[in-house]
Every structure is written in C-alpha cells, then in structure tokens.
Structure 1
Amino acid sequence: MSGKCSSNSVIQAQKLVELLQVEASMERIKISLTATDLVRYCQEHRRHDPLLTGIAASSNPFKDKKSCVLL
C-alpha cells in the first residue's frame, strides 16, 4: 500500500472531524445537577410508582387467569 490516503479514507476522516466538532460544541449539563433532579423527581412520584407500592390484583393485566396445576 502506498503512502497516499485513498479518497474514501479522507471522506471518512472529514465526517469524523465534523461529528467531533458537533459533539464538542454541545452544551453539557453537570452530572450533579441531573442527579439531583432525578432524585427529586423520584421522591415526588414515589406514591404512584408501582415498583414501590405494588399493583392491585384486580387491575394487574399480567396476572395469570388460571392457576397452574401439576398432576
């Protein structure tokens, strides 16, 4: 292979540079602020969280209709 770059690799490198420029120009949010917001949201909505409060058997769409019987 010669020392010259093929046009395909040059195009790929240009696309990579463009992508990196876009990513570098993005405004970043500090992780501590995002984590604080997430904790606050979870605490405010915990009364309605089915993972914490459970689901009533009458409104559970995944409840088995029949019981399993082994013979």
Structure 2
Amino acid sequence: MWFEIIPSFAIVTVVLSVPGFALYGLHKLTLDNAYRRNMDQRWERIMYTRDVRLTGNPYKCNGLDSIPDK
C-alpha cells in the first residue's frame, strides 16, 4: 500500500536535513556565530572586508563605537 513508503521517506528526509543542522552547530562552535555571511554579491564582499578592517572580526556586531576617531 501507499503507507509503506513512509519509513523510507522519513529516513531520506532526516538524512538530507542533517547537513543543515550540522553546519549551524559547526559555525556556532568555530565562528561564535550560527550564521555564515553570504559572499555571493559584490556588496556583501565589500562589507565583509570593511568589518574585518574595522574590528578584526566580521561576525561581531559593528556599531558607531567600532569606528575609530581621527
């Protein structure tokens, strides 16, 4: 019957969802931030390099206090 596919469907669904949850934990462990920065567009790469230049860590929140006074 049709319900015989439910166990195999559940196994495939769980196996395909594991990498997403594993990357969440891995990023939280290594970067101290659960989400990776998106580098697909040029503007995002510019903002990444700006944050690295200003604070040294692109994964911390940057406010006006992180910009040095001249």
Structure 3
Amino acid sequence: MSLPQFTDIRSLSNTEISEAIIETENQLFNLRFKKATRQNFKSHDIKHTKHRLAQLKTLLTIQLENFEPQEKINK
C-alpha cells in the first residue's frame, strides 16, 4: 500500500473534509493505542494516517483561504 494521494481528496467539500479529519484522527488514536498495548498492527499505517491527516488539514486550510476573500469582496 502506498501513501495516500492528494488528488484523491481534492474534490471533497469542506464538510466532507472535516468529517474525514475526525475519522482520521480516530484511526490514528486507535493505532497509537494498539502500539501502546502491544497489539498487532502494521507499523506503516501510523505513517500513512499521519500523512493523510496532514493532507486533509492542508486542503481544508487552502479551501478556507480561497473562500474568505470572496466574502470580503461581497460586503
């Protein structure tokens, strides 16, 4: 399994991105919990989940920055 691609999430709306961020944070918590309790898990999943979380947060920031100037122009 390779790292998640940024192009896969490019078409999501802000609401979908927010939901995906929450879901990804929960996945990361569960992976860390498995690591702390020495349960079996794939160690590369932590790296992939962190990468995915960073992508989602970056995309949300970009979309919100693009959305704010339009509101200021309309006022």
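Every read-out reported here was derived from the displayed coordinates using simple, explicitly stated rules and does not represent laboratory data. Remember, it's a predicted structure, so these values are computed and weren't measured experimentally. Cβ atoms are built from the backbone, for glycine too; each structure is taken alone.
The table for this structure:
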| item | result |
| --- | --- |
| Structure (1, 2, 3) behind the derived value -19500 of helix-only ellipticity at 222 nm (-39500 (n - 2.57) for each DSSP H run of 4 or more, over all residues; to 500) | 2 |
| Source structure (of 1, 2, 3) for distance in nm of label points 7 Å out along Cα→Cβ at positions 11 and 59, computed value 3.5 | 2 |
| With semi-axes √(5λ) of the Cα gyration tensor in Å derived as 53, 27, 9, matching label from 1, 2, 3 | 1 |
